[in-house]
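Laboratory data are not the source of any read-out in this text; all were calculated from the coordinates shown. Predicted model, so just to flag it, every value in this text is computed and none were measured. Cβ atoms are built from the backbone, for glycine too; each structure is taken alone.
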Structure P
Amino acid sequence: MTLPRLFLGLLLLPLTLSAERSAELLTVAESYMEAYTAQDYPELATFYTPSTVFDDPTAAGMWGQSFTVEGGENIVEAMRTGWSLIQDFKFKTREHIVYHDRVVLVGTSHMTVDGAMIGRKAGQSFSFDLPAVTILRIVDGKVLLHLDHYDYSPMREG
């Protein structure tokens, strides 16, 4: 092998490793989001660690307080109780960015909720499409951070 060809190969190696790493992170993120939107709590628990943080600071605009929980077991329990009024939940990713140990998902969440969740008539269903950005920090197949930024204004308006 010639020196220039060896040099070029060494330069391209990090790009190949980076592409493989990006694909791995994206696969974990997609599996996680599938469990998350399906509200599959046993499966979700497999993605969390005792130090995982779930944070949605934009919830304050809708419910008067941000939603921040630390620890896998605590996150799953908070979802079990806090999401009991969510009847349907899907996230459609429009685009994603993968860098280092982060996956950024930009898309829309379609949610159908019981009116009691949003200060409306209990027992009546309301559906919304909410623009959203979710940032996941993934290390060794575990979600160490789930950071949501949602535009909840459709829930207030309609």
Structure Q
Amino acid sequence: MKSLLSIPILFLVGCTSNLYLVKNEKNYSPAYHENVVCVTNPELGDRFQALVESEIYEISDDPNCENKLTFKASKIDMACGNPLIASAVFLGTVPVSLPVTDRFRYIIENEDGISEYVHFVEIYERTSIWEWFLKPFSQSKDELLIQGLKQSERRKI
């Protein structure tokens, strides 16, 4: 009896998850009005690196530049974990997906005033036993954030 119970436990422990970017069918031009910005808080390394690599703005080292960009605390929206119950019931053989939205927020200050912007980077997390086969090919959350910034629309708050 104990050996029969160990088989489902092995399947449940064996699940893993990978992150995927939700592909946007619209292509937004990264050439925004303020093409050159200087970042006032580059100590937020992961956000700063994502901004640099996404190339949605040209980054200047000049502290007296016209457009000053300041990162705001970003918020990650998580979904309800109820779909994971299906994965547990079917021992991880049925893949389930959970949406994860990263809000990349920042303020641009220039002579016209202060404007706050957000990019909604839509990512989903897929969990199943089959994800182990895709694990070597999966991208990190930082890589997905960079790609998501390139394809997301800048929205004014």
Structure R
Amino acid sequence: MIMNKYWWRAYKDVLSCMGKAMLWFLLNMIFVSAPFWIIGILTAFAFNEKTKAIIDEEFSKLLKDCTISFVLCAIIGAIMVDFIFSKAIIGKKLSFIIAWFTFLPLLIVTIPYSFLMCDKSSNNDFHTLMSFQFGMIGYTFIYCTLVKTILFRREVK
């Protein structure tokens, strides 16, 4: 079988929709990370050590409280709401899979956050928390890209 040298044209709409989905995620991440940008700018302009210490403490608090994970859950929820109110007609199996992967992060975030809230006396492993939150960013990126691509693709048709 000889492959057409313009095979990518058949996937042009899908790739375009995937690009829009990735751009959607990137723009959301810029706004999600706004508190971290603000703290970074304040740190750069802090002239005395006491102010820098306060700012560093706030930055660490945001990270240790799993703020990123909760905001990512909100983004995933927003996509689910978009999906529910869209006129996209897809199969029941795909709808179930999307719903399952929407609620999965809530379960995943609840477990470590429960340990954080119940065990305030222990010194939580910062590296583990950061790894967990970066994992959540990856999960959210994949979920957002796939579901938003489906939604954008349905809008094109």
Query - When relative contact order in percent (Cα under 8 Å, 6 or more apart) is computed for each of P, Q, R, the largest belongs to - result: R
Query raised in the report: Just checking, which of P, Q, R has the largest value of distance in nm of label points 7 Å out along Cα→Cβ at positions 40 and 136?
Result: Q
**Report entry** Source structure (of P, Q, R) for Kirkwood radius over Cα pairs in Å, computed value 17.2
**Finding:** P
**Report entry** Given -12000 for helix-only ellipticity at 222 nm (-39500 (n - 2.57) for each DSSP H run of 4 or more, over all residues; to 500), calculated: source structure among P, Q, R
**Finding:** P
